Every structure is written in C-alpha cells, then in structure tokens.
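Next up: some structures, all given as structure tokens.
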Structure 1
Amino acid sequence: MNGKSHPALLPAGLVDLLPPEAEFEAGVMNGLIAAFTRYGYDRVKPPLIEFEDSLLGGSGAALAPQTFRLMDPVSQRMLGVRADMTLQIARIATSRLVDIPRPLRLSYAGQVLRVKGSPNRPERQFGQVGAELIGASSSRADAEVILMAAKSLRELGLSGLSVDLGLPTLVRALFDHFKLSGTETGETLRTALDQKDAAAIAAIPNIPVDLFGALIGAVGPADRAMKALRALKLPADAARELDELDAVIAAVRAGDPALKLTVDPVEFRGFEYHVGVTFTLFCEGIRGELGCGGRYRVSVSDKPDVGEPATGFTLYVDTLLRALPRPVKANRVYLALDGAAGTADQLRSQGWIVIEALDAGVGAVEDARRLGCTHVYADGKMHPLAVVGETR
C-alpha cells in the first residue's frame with residue numbers, strides 16, 4: 001500500500017448520491033418546501049458553518065458532541081459545521097427577524113453533518129427539511145405544525161402515517177414535585193423510564209413506584225393512553241401539562257380525524273430542550289423516524305424557560321427516500337440528427353427530457369436504448385422504443 005486511498009473511497013457515513021437518487025432527493029425537498037409555502041411559511045437559508053459560540057450557545061450545547069469544528073483562517077475563531085438546522089432558525093428569528101410581526105412562520109431545507117451516525121441512521125451527512133412557528137403558544141399552533149407535516153407527507157405519496165406524541169415536561173414536573181431532579185435517584189429513574197423497565201423502577205427506593213410504573217403502562221394509542229393518565233393522581237403542575245397534551249390531541253383530530261395518534265408520556269431522549277408537547281412521525285413498514293418536533297422556546301440565553309414560544313419540526317430526507325414510492329420514469333426522447341430546427345425546444349416545452357444525437361452514423365434506436373430513452377423522434381414523428389424498430 002502506498003498510503004493513498006482509492007478516489008471513490010469516502011469517509012464512513014458519507015456517500016455520493018447518484019442518478020436518479022440525487023434528483024429524487026431534490027424533488028422531495030423542493031416538494032415539501034412548496035407545500036409549506038402554501039401554509040404561509042417563508043423559506044430561510046442559514047449558512048453551513050457558523051462561529052462555534054453562536055452555533056452551540058444556549059440550547060445548542062446539546063449538539064456539541066455531534067459538531068465538527070475547525071479554525072477560521074480569516075477571523076482566527078473556531079467555527080462549527082451545523083449538525084442540525086433548528087437552532088439556526090431560532091438565531092435568525094431572534095436577530096435578523098426580531099422586528100418582524102409574530103407569529104413568524106419559517107421553513108428551511110439543507111444538509112447537516114454529524115460527528116458520528118446512530119444505529120438507526122448511520123449516515124453522518126443527510127438532508128433536513130423543516131418548519132418553525134415562532135411567537136405563538138396555543139395548542140392550535142402545535143396542531144398546525146403537526147397537521148402540516150402529516151398532510152405534506154401525504155401529498156408526496158406517503159400512506160400509513162402515525163404521530164407519536166410525547167410530553168417531557170410531565171416527567172420533569174413529577175421529578176420537581178418529588179424532589180428527584182438533579183439527584184442520583186432521579187438519574188437512575190430517568191434511565192429506567194427511558195428503557196421502559198418496570199422492574200428497574202420497582203427496585204428504586206423512596207419513589208412512588210406505582211405512579212412511575214403506571215406512566216410506562218400508559219404508552220399506546222392516544223385514547224387509551226390519555227384515559228390511563230387521567231386516572232392517575234397527579235400533582236397540579238403535572239396535571240396542567242396533561243391538559244396541554246389533551247388540547248393538542250383535540251386540535252389535531254379536528255383537523256385530521258383519520259391521522260393515527262399514539263402517546264408516550266415518558267419519551268425524553270432527543271427532546272431535552274423542549275418545553276411542551278413533542279411529536280415523532282413514523283410510517284408503517286419503514287425503519288426509523290421520518291421526523292420529529294415539538295414545543296420549545298426561542299432564546300439567545302441558556303435558560304429554556306426564557307424567550308419566545310415556538311413549535312416546529314424537522315423531517316429527515318434519507319428516511320423519506322426509503323419511505324416514498326419511486327417516481328415514475330419521465331419520458332425521455334432521443335432526437336435524431338434529422339430533427340428540424342427548434343424541435344428540441346418545442347419538445348422540452350411540452351415536458352419531454354430531450355437527448356440530442358451528437359454523432360452521425362450512429363443507430364438512433366441503439367443509441368436511445370443505451371442512453372436510457374423511452375422514445376425516439378425521427379422523420380418528424382415520435383416513436384415509442386417499446387414498439388419501434390431500427391430506423392437508421
């Protein structure tokens with residue numbers, strides 16, 4: 001070995017997206033942004049790289065382990081490559097768009113890069129498309145983004161969608177009430193809840209085992225879960241959090257009665273900076289989540305309870321590509337050299353993909369098949385390749 005890698009070899013978790021997948025990805029991202037635009041969400045485009053202290057300030061600190069860093073040769077300051085776009089949108093809202101009337105509806109699409117992949121997503125670079133609703137705190141705002149995400153995915157051709165609703169603030173309220181926050185017992189309980197391990201919860205001393213065990217038992221379809229949660233004797237703060245979830249469920253059902261809703265009241269991982277109802281989108285038969293989102297606060301400080309109310313979501317394009325039906329192959333016509341002037345432009349204006357012949361003496365049908373065409377245009381006529389014979 002001479003120490004040089006093969007020119008096609010890429011670092012782990014990075015891939016070249018080739019035809020037709022690259023076009024498919026671009027079409028999916030553009031289709032989603034177009035759908036969000038119809039709901040009044042204006043697109044913004046944050047940079048791929050920012051100063052480290054602004055990218056990872058406040059709630060962004062949670063992404064520090066996943067962020068690539070490099071030194072800026074111009075400013076001599078450390079830069080970070082974005083690992084997620086949501087907090088960039090928050091920065092834009094609180095700085096460049098701080099004087100724009102609220103509620104502020106923004107959408108975005110782009111690539112992110114992470115230090116390492118996960119079991120469900122080994123890719124380290126992937127596309128994100130999302131939307132944020134900033135400056136509104138009602139349950140109808142939460143419902144708006146959930147419904148927009150679900151309906152936009154259906155427009156792309158997805159079926160079998162389900163939304164798993166979470167409420168990380170419920171467990172936080174219970175931890176505060178029972179003085180478990182910041183304690184070793186609380187950390188042990190948090191782990192047991194994350195793993196939905198009833199036996200581990202039962203083994204923890206000096207906690208209301210029945211209550212926390214019942215939270216795990218409440219995971220499931222929304223109606224059954226809410227009935228189980230309402231049957232619990234919850235402290236006042238925790239009961240108020242449950243009221244918020246109930247209101248969001250009612251608003252979502254009013255907008256889309258057929259959308260499948262489930263509830264997981266102990267889901268916390270990935271929602272550390274959220275301050276209200278969260279949600280994860282799934283599709284039947286598809287591994288991994290399509291996207292996730294929820295309520296948070298837009299703030300330039302490191303205090304999650306300070307700042308503007310906001311809710312939004314991020315969709316993961318790599319998962320969407322696995323879930324969506326492949327697009328129908330576009331009509332692709334091979335234009336023989338005898339085509340009249342202006343024929344190519346005319347066909348393109350009609351929606352055809354036109355491949356023009358470049359060399360004389362090459363069989364049109366043979367060349368068309370080699371180049372993946374579906375038709376040949378020769379002698380002033382369109383010939384489907386499925387029935388055409390060799391014409392020249």
Structure 2
Amino acid sequence: MRLLIVSSILIGFIALLEWYTYRALKSRWDTYNLWFKKTLKITHLTLMSLSIIGFLTLLSISGKLPFWIFNFFFAFVVINLIVKAVFAVFLVLDDVIRLGRWVYKRIGPTKSVQNESNEGISRSDFILKSGILAAAVPVITLSTGMIIGPYKYTLHQPTVNLPNLPASFNGLKIVQISDIHTGSFYNKEAVNKGIDLLLAQKPDVILFTGDLVNDSAEEMTNYMDVFSRVSAPMGVFSILGNHDYGDYGDWESDAAKLANFNRIKAIHAELGWRLLLDEHVYIERGADKIALIGVENWGAGFHQIGDLSAAYYGCEAPVKLLLSHDPTHWDEEVRKEYKDIDITFSGHTHGAQMGIETGGFKWSPISLRYDKWAGLYQEEQQYLYVNRGYGFLGYPGRIGIWPEITVMTLTTTNT
C-alpha cells in the first residue's frame with residue numbers, strides 16, 4: 001500500500017512536469033525555425049518515452065531483469081526528471097515574471113509599457129531559450145558519461161610517510177580497489193583491462209574494501225575468472241561492504257538470504273582473497289611486521305555490524321592499517337578511540353560517480369552527504385583514504401569521477 005501511494009505521487013509529479021514543459025515548448029514552436037522545432041519536439045518526446053518505459057519496467061519486472069539492464073532503465077527515468085526539472089526552473093521564473101507584470105498592470109499606475117518585441121529578443125523568450133540550453137547540459141553530460149565513464153579506470157597514486165614504518169617496508173606499494181558491484185557490469189573485456197592496469201602496477205599487497213556485489217552472489221558467476229587474477233606477493237586482503245549482506249534484495253526466506261551471504265564469503269576464499277571479519281593479520285618482511293585490521297561494515301546511517309574492538313584486540317605492530325568500508329567510521333570511532341591506527345582504507349561513496357576534479361579542486365554532490373568522500377585525508381598523525389570505486393551502481397556511468405585503482409606507496413624517514 002505504501003509503495004502504491006509513493007508510486008502514485010511520483011507518477012502524478014512526472015505527468016505534471018511533462019505537461020508543464022511540453023506546454024511551454026508548444027506555445028513557442030511557431031516562432032522557431034523548422035529544424036529547431038523538430039529537434040525540441042523529438043528530444044522532449046524521446047526522453048519522455050524512455051522515462052515512461054523505464055518507470056513501468058522498474059515497477060513491474062525489475063526483479064526479473066539483470067541488474068545492468070535495471071541500471072539503464074533507472075538512468076532513463078533519472079535523466080528525464082533532471083532535464084525536465086532544470087527546464088521547469090526557468091519556466092517557473094518566466095511565469096513569476098509574467099504574473100508580476102500582470103499584477104502590476106492591474107494595480108499599478110497607468111503608463112505606457114514598451115513592447116518587448118521591440119527589444120530584439122523578448123525577456124520571456126530569452127528565459128525559455130536559456131532553460132533549453134541549461135536542460136541540454138545534463139542530457140549531453142549524463143549520456144556521454146554512460147558511454148565513456150563506466151570503464152575509464154584511473155590511477156590515483158598517493159604517497160604517505162609513516163615515521164614508525166619499519167625500514168624494510170619503506171616503499172611498500174599497496175593497491176586498493178573498492179565497490180566492484182559486479183552485477184552492474186555489462187562489458188567483461190573492459191573489466192579485464194582494468195585488472196590488467198591494476199596488475200601492471202606490480203603491487204606488494206592488494207586491499208579490497210567491500211561491495212563485491214549489488215545483492216546476489218550469482219552476480220560473480222561470470223566474473224570469477226576475471227577477479228581471480230587479482231593477486232600480489234604479500235597477498236590480497238578483503239572486507240565486506242553494506243551491499244554484500246543482501247539487505248537490498250528480495251529473498252524468499254531468511255534462510256535464502258543467509259545462504260547468499262555465506263556464498264559471498266566463500267567467493268572471497270575461492271578468489272584467493274583473505275576475507276577479514278573483525279580480525280587482524282600481520283604481513284611480514286624479514287623480522288619486521290605491520291598489521292592489517294579488517295572490520296565488517298560500520299557506517300553512520302548504514303549497518304553498524306563491524307566490531308573494531310574485537311578486530312583490534314591483541315594487535316601489536318608499529319604500523320596498523322585498517323580496512324573499513326564506510327569512511328564515516330573514521331570520524332565516528334577510529335580517530336576517537338584508536339589513535340594508533342595509522343591509515344584507514346575505505347570506499348562506499350563512489351564519489352557519487354559524478355563531479356569535478358581538476359588541479360587541487362574537487363567537488364561532487366556526494367559532498368553534501370559525506371565530509372570525506374574521495375582521496376586522502378589527514379588529521380594529526382592519522383590518515384583516511386577513500387577510494388572512488390571500481391564499479392558503478394544505479395546510474396550506469398561516470399562523469400568526472402572516474403573508476404579508481406589506488407596505488408599508495410608507504411615511506412618512512414626511519415632508515
């Protein structure tokens with residue numbers, strides 16, 4: 001019943017938005033040349049049709065679709081809503097101005113008003129065309145992001161100096177990937193090329209920080225051969241993310257959900273990855289060692305299953321590295337209670353899969369939700385690194401925030 005009410009409200013809103021924007025365009029078509037008129041009409045109706053098809057599909061048979069197809073239908077709905085909403089903002093502005101002028105004519109002093117048509121382009125026409133131009137931006141960028149973004153694997157190569165790092169670990173190369181979301185992939189060859197790029201970095205150790213799948217362990221079936229290639233001399237270590245627990249899927253029973261969860265954990269072992277479940281291990285070079293601590297998912301507003309106290313208990317090493325999927329864990333617990341954890345590796349945010357990164361400037365809509373959402377952060381002597389994600393979810397693309405392979409080098413002055 002609740003779903004029906006929400007769906008009805010959303011359908012009503014979409015219908016109103018379509019009517020409002022189409023009516024505005026239609027009122028001006030006779031003043032445009034034939035090419036411009038046809039372009040606007042075809043674009044508006046195409047976006048509307050794709051959105052309707054996508055919305056009806058999501059409501060009726062989404063659970064029967066491969067997840068990557070679901071993502072595209074979802075994208076059609078979202079793109080149409082964003083485009084029409086942007087255009088509607090300009091239309092509302094125009095209508096407010098028109099209303100203000102109408103009221104002024106009725107109650108204001110009588111005086112001649114210059115005809116806008118004598119001003120070249122009327123104010124109203126300028127606003128409408130500005131709205132068309134603004135609405136074209138998300139059409140072009142979001143569509144382009146779906147073509148070039150999903151598999152544009154990008155290296156980020158931070159260097160972190162740790163005074164307590166044993167000299168034998170100086171120059172240790174750690175590769176991190178996160179948020180694979182296997183069920184969203186539709187180009188296996190491209191995913192394989194990403195792994196080629198990862199292995200070409202010749203990492204000493206590899207860390208995976210959660211969200212292997214969207215929901216189901218079956219998503220990995222066609223990609224076991226791809227990710228079993230991920231290996232490093234000192235091992236591959238992994239943790240679980242919020243999606244790995246199956247909480248966003250529809251299961252016929254609790255037993256089926258549990259079986260799926262157990263299967264996901266088994267897949268890590270079959271890949272040759274050491275899954276850390278609230279525990280720690282050591283990696284060694286000669287007589288020296290550093291610690292890797294891995295917790296189950298813990299995040300503000302999400303699962304708080306992980307038990308860092310259990311994972312940390314008995315851990316003794318000059319350097320401690322933590323794998324924790326959600327970056328909010330760092331501020332909420334790690335920095336407050338575990339001052340000797342040197343670096344926390346996280347993911348989860350995807351950088352919203354869209355944003356701007358140029359020079360030292362970066363921004364993404366996800367920054368409205370997360371203070372720390374991509375890259376390296378430091379507070380006193382502790383570091384957090386948030387990986388932008390290897391895969392994608394929902395919107396099947398990326399704009400500006402590309403899929404990431406992190407190559408972190410640890411250095412020390414203790415030589």
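Observations
- Parent structure of the calculated result 3.9, given that distance in nm of label points 7 Å out along Cα→Cβ at positions 53 and 261 is the read-out and 1, 2 the choices: 2
- Structure responsible for 17, with relative contact order in percent (Cα under 8 Å, 6 or more apart) calculated and labels 1, 2 on offer: 1
- Origin of the value -10000, where helix-only ellipticity at 222 nm (-39500 (n - 2.57) for each DSSP H run of 4 or more, over all residues; to 500) was derived from one of 1, 2: 1
- Origin of the value 0.55, where FRET efficiency 1/(1 + (r/R0)^6) of positions 13 and 189 (r between Cβ atoms, R0 = 35 Å, to 0.05) was derived from one of 1, 2: 1
- Structure responsible for 92, 49, 38, with Cα extents along the principal axes in Å calculated and labels 1, 2 on offer: 2
- The greatest value of distance in nm of label points 7 Å out along Cα→Cβ at positions 37 and 309 among structures 1, 2 is that of 2.
Readers should treat all values here as calculations from the given coordinates under stated rules, not as data from a laboratory. None of these values were measured; they are calculated from a predicted model. Cβ atoms are built from the backbone, for glycine too; each structure is taken alone.
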